[in-house]
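Read-outs: derived from the displayed coordinates by stated rules, not from any lab. Keep in mind it's a predicted model, so treat the numbers as computed, not measured. Cβ atoms are built from the backbone, for glycine too; each structure is taken alone.
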Structure 1
Amino acid sequence: MNLKKIISWLCVAAGLFLLVMAVVLSGDRINLLISGTTTQGLVASNNIVLGADRGCSASACSHPFVEFQSQDGRRLNFLSRFGAAESQYAPGERVEVIYTNGGATLAEINDFGRLWTSLLVTAGLGILLIATGFFYGRSKPPRPAGAPVRVKSNPWLKQNGYPIQAVVQSVARTMVRGDNPRPGWQIVTKGTAPRGPKTLVYRTEPLDFDPSGKVSAGDTLTVLVDPDNPDDYWIDTENLREAAT
């Protein structure tokens, strides 16, 4: 397994872990949403809890201590599980409380941000990681920066190119460019485009050897074409070079 696939699977695994964690942590909140009762409560104080916790990354977090009266007349209280670096509620401030009929063992300030923001962020990160891993694993490796349209023995096209059997039309004379320009040859072929019935002309790079004795009109050569850019292709002529030497 190559590095790209390892990174892809790690992203997917981390994303699934975050989604599972979000589902597990949402259990009590869903219970509150389905079977909870709302009432008015009073912030009695703000208690300082040492150490980072849910919704608070500071070393000391302020948690509101809330008192309320249930529908059956019981006076109940709870310490909010969600803290903040600075107190969000002042003592004596009235807040809406949601609780289960079982009592204050499952009660919280009825605020969407406090109840759901952290879970939505966790689930969103999980989905993002899964999508990143999926699309990264399917993406094509980048081509070298500044690479010309056709690169001899281009590893990208060699690995990812769509193979087409093109029919040789002719062997033409051309110039081999570079530090020492000189006369050369070029094989001209025709083949169908990767997508659709359109026929395209594919030419080899200028060759510094005469392939006429090794290939003739009507023969076929394999052309490796970028499916997203039919103008980007490569024809392997190494076997012809070996046969000519």
Structure 2
Amino acid sequence: MNTQTTKNATRYCFYLDKNLNVMKKEITFHWFSGFSKEQKNRSIHSFLDTTAQQFNIDRSKILEICKLSPNSLGQQLSAFNLLLTLKNNQNQAITANVERFFQGAKVFGKKDDIFSDKIGAFEEIIIDKSLHPKRYQPLANVLNEVKNGKLQMIAFQLFGQDYPLNPKNFFYDYLYITALIQNKKLSEQLLAYEYFSDIEFNPKKAINCQARSAAIYVSMHKKGIVQDFIEQDNDGREKLNKEKFLQEYQNSIFIER
């Protein structure tokens, strides 16, 4: 092994325990430096091999969810590929991937000044597919101001509806699980797995993780409670009921140990 091109990295594997609760385990594995697809694939295989060894399971039982997943289901479940449809404030059905909805709903304001003008949401990211959700310059500029301590994120706002910042994973999980509910063929295939990973999720740099959201959905489904949180819009399209899901979230039912 060429030690000049490898180092150790740590990522999470999310899994269901015997009570169908979502748990997480830190996995330390060999990371292959570089931006080429080949290097990224080598890191993914290293991550999956190490995870399988630590759980003493076959690697095929782990679903890696990312754009470069070796499993086609994992690729389709990437937040950049998984589609979601929600109604805007003109009652129009808007379809985009989960990542666009998440990035486009961010709202910012000045630190320690509740009366400052709000910046966002960036709904153009949701509507205009030519805009990259993570490279859109106006949003990138604001995020730089957050890093510099001048601004802070104050809310999520989507088509006139407010969503809380806390619990910290709520809004992302709400979007992702609603997308799974709407994509029944994919969510049915997802139920075959109980171990979920996402090599792109670095817990030192990020908060939300698509593998975690997928694990929560499988936990809810296997506990037989998914239907308790589903409502329909006026076109009969299913989605999570925000208030019911938030209440359970605040009761920590879906938070991994």
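For which of the structures 1, 2 does the calculation of Rg and Dmax of the Cα atoms in Å return 18.8, 58? Could you put the intermediate results ahead of the total?
Values: 1: 34.3, 103; 2: 18.8, 58.
It was calculated from structure 2.
To which of 1, 2 does the computed value 21 (relative contact order in percent (Cα under 8 Å, 6 or more apart)) belong? Could you put the intermediate results ahead of the total?
Details: 1: 17; 2: 21.
The read-out comes from structure 2.
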Work out the source of 3, 11, 12, 16, 17, 15, 9, 5, 4, 4, 3, 1 here, i.e. which of 1, 2 gives that when P(r) over Cα pairs in 5 Å bins from 0, in percent, for residues 125-196 alone is computed. 1
Out of 1, 2, which structure matches 6.9 when distance in nm of label points 7 Å out along Cα→Cβ at positions 45 and 229 is calculated? 1
Computing distance in nm of label points 7 Å out along Cα→Cβ at positions 85 and 157 gives 5.5 for which of 1, 2? 1
